[in-house]
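Since every read-out is calculated from the coordinates, none of them should be taken as a lab result. Model, not experiment: these values are computed from the prediction. Cβ atoms are built from the backbone, for glycine too; each structure is taken alone.
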Structure 1
Amino acid sequence: MKRQLIYALCALCAAALVCSVAYTSKSSKETKKQTEPAATKKISKKQAKVYMTTDISPAGIEKVYKALDRKATGKGKVAVKISTGEPGGHNFLSPDLIKPFVTSVNGTIVECNTAYGGGRSETAMHRQVAKDHGFTFCPVDIMDAEGSIKLPVKNGKHLKYDEVGSHYANYDFYVILSHFKGHAMAGMGGAIKNMSIGIGSSHGKALIHGAGQDKNIWSTEQNKFLESMAEAAKAVADDRGKKILYISVMNNLSVDCDCSSHPADPEMKDIGILASLDPVALDKACYDLVYAAPDGQALQKRIERQNGYHTLVYGEQIGLGTQNYKLITLK
C-alpha cells in the first residue's frame, strides 16, 4: 500500500512538472502556424478514409470496424491495445463497451508497464488493476513482463529503435483501440500515443519521453518528445504493415489521460466512434471534431498548452500517415 502511494505521488509530480511547459495559442489555426516547420518534406496528397458513427455502443464499434474492410485475423493471435486505466481513474473505455468486439476477434488485451510509477509500474500490480477495472472477459497480457525487444525506427531524428514489450512478437494482428482525450504531457492522447507510449515497454516509454535518452526524461524539450512519439508509432506501423487498424472512441473527453489517478471531469459532450487505417488521419479527425465542438474549449487549451498538434505535423512528415482525410459518417 505504501509503495502504491509513493508511486502515485511520483506520477502526480511528473505530470505537474510537464504541465509547466506551456504552449499558448488563441485558436486551432494559430496552433498550426506555430508548429508548421519552415521547410517540410513533400507530403502525399493521398486522402485517407475515416469512418464515424455517433452511436457509442458495441454496435457502433462493430459498425466502424466493418467499414474498414480489414479483418483482425491472422495466423497468430489478435492483440487489442487499450489503456486499462490508472487506479482511481474512471474515464477509461468501459469493459461493457468493448467486450463484444474484443471477443468477436478472439482478442487479447495488451498493455505494458509504466515508466512513471503509479499502480501499473509492475506486472502483478498492473494485472490487478486490469482485473479491478473489469477487464476479465478475455486474456490480458502485460507484454513487457519478460523484457523488451527492439523495432527499428527508419530515419528517426531522435530514436534509433522503439523498445516494445517482448510479447509483442506473439501477435499477428494489432487493433489500436484508443480512448481519445487530453493528456498532461502530449496534449492529446489518441491512436499515435496509444501505439507509441502504449506499446513501449517501461524502458521504451522512458526512451520516448527522453527523445532517445533514458535520463532526465521529464525535462526533454517538448517538441522532441512529441516527435519521438511519432517515430515510435511509425516503427510499429512499419512492422505491422497491413496487420493493424485503428479505432478511437470519443467519449468521457477529459483534459486528462486515463493514466491519471485523479482525472478532471469531462467538460464536453461525447462525440462518437471513429476508425481508419491511417493513424494520423484518425487523430486529425478527432482533433478537428474537438475544435468544431461548441463545448471543447478546455480540451483545446490542453492540446495547445502542450503543442499537441505538432505530433500530427511531424507524423505526416515522416510518413506515418496523412492529415488529408475524408470523414464518412455511417448511419
Structure 2
Amino acid sequence: MGQTLSYLRLVKLLNSAPNHTLQKELVLTALETDESSLNKVISEVNSFSNLISLNEDTLCLSEKVDLLDDMSIFKRVSGSGRIAILDKIDSTNSFMMQNAKNIASGDVVIAELQENGRGSRGGKWYSSFGKQLTLSLCYVFDSIDKIQGLSVGIGVAVAQSIERFGFEDILLKWPNDIYRGHKKLGGILIESVPYQKKFKVIIGVGINVYNDQFKDLDREYACMFDNHIDSFKRNDLAAALINNIKKTCYEFSCGNTKMILEAFKARDELLGKNINVETVSGTYTGRAAGIDAKGALLLAVEDKLISLNTGHITYNLPDDEE
C-alpha cells in the first residue's frame, strides 16, 4: 500500500496541521498507510523525541518542529553542488566518506537526525531530532598543503554565520570548537580522501540550535535559542553556513588566508589561558598565545614560544578553581 512510511512524512503532516493535530483516519488516508505501519512510526519518533501523542483517534505533536527544506536552502546557496536532507543517519561525515567516489565539490548532506555523530579524537557528537544543525560539505583541493589551518578558517566561517542572527558572544576554541558563554555550542570535523591527484575534503559541522535534554551528556552545553522562534529557521542558518564554508574553502585554495586567520584572533577563546596540549609526541603545558600565520597554536612554555599543529586542549586550572 503506497510507499514505505518514514517518520519524517508523518511529522511534516502534523507540523502543518491546525494546532499540529489530526484525526488518525485522516492521517492514514493522507499517508496511504495502514494502522500497524502508523503505530510503528509513532513509536519510532517517540523513541528519540517523545514528540507524538495518540489520544483515542487523534494524533498531536507536542511542539512545532523547525524542519529543514532542501529547496529553500538550495535557492540561497551560491556555487555548484547538490543538497540532500536525510531523515536519519549515523553520521553525515561517515556517509560522505563512504560515498566519496559519488560526491562532487560543493555537495552537502544534512541530517534531520544524526544517531552516531563523530567529534574530534573519536569523540561523540550528541544530536537529536529538529534541535540541531548537522551537515557535511565536500570541497576538492588541489593539494593537501592548501588545507593547513582549515579548521581555524571553518571556525571563523561558522562563527560569522551564527553572528548574522544577532549573536555577539561567539568564541572559537582552537582547533575545532565553537563556544558561547564559555560553553560548547558547536564543533567541526575535517577529513579527507585522495581523489585522482587532488583531495576531497569533507567538512562536518554540528551546531546546537535549540535547547534539548541529552540523555547521555554529562556536561553543560550552549545553544542558540532556548525554544523555536518564528523569526528564525534552521534553513536560514544552513544557507549561511554553506555559503561561508564554500567561500572560506575557495580562499584557502587560493592561499588567501591572512584575513581569515586575523578574524580568528578576535574570537580566540584560549588566548592568555593556562592550558595543557596533548599531542602524539607528548603533553605541553603553557599559556595560549594565539595562532601563527598558518593557523597553528602558539604556546608560551617558560621562555619559549612553540607552535603546535594538532592537539587536545585541557585547561590547567589553579588548585582553588578545580
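So FRET efficiency 1/(1 + (r/R0)^6) of positions 54 and 278 (r between Cβ atoms, R0 = 41 Å, to 0.05), computed for just one structure, reads 1.00; which one of 1, 2 is that?
Considering all the candidates, the number was obtained from 1.
If Rg/Rh (Cα atoms, Kirkwood Rh), for residues 110-253 alone computes to 0.96, which of 1, 2 did it come from?
Going through each structure in turn, the value belongs to 2.
I have 27 for relative contact order in percent (Cα under 8 Å, 6 or more apart), calculated from one of the structures 1, 2. Which structure is it? Please report the intermediate quantities before stating the final value.
Values: 1: 27; 2: 14.
So the calculation was done on 1.
For which of 1, 2 does helix-only ellipticity at 222 nm (-39500 (n - 2.57) for each DSSP H run of 4 or more, over all residues; to 500), calculated from the coordinates, equal -8000?
2
Supply the structure label, taken from 1, 2, corresponding to distance in nm of label points 7 Å out along Cα→Cβ at positions 222 and 246 with the calculated value 2.2. Intermediate results must be reported in sequence, preceding the final value.
On the way: 1: 2.2; 2: 2.8.
Derived from 1, not from the others.
State the single structure among 1, 2 that was used to calculate Rg and Dmax of the Cα atoms in Å, giving 21.6, 75.
2
One of 1, 2 was used to compute mean count of other Cβ atoms within 10 Å over residues 190-197, and the answer was 13.6. Which one was it? Walk me through the numbers before you get to the answer.
Numbers: 1: 28.9; 2: 13.6.
The read-out was computed on structure 2.
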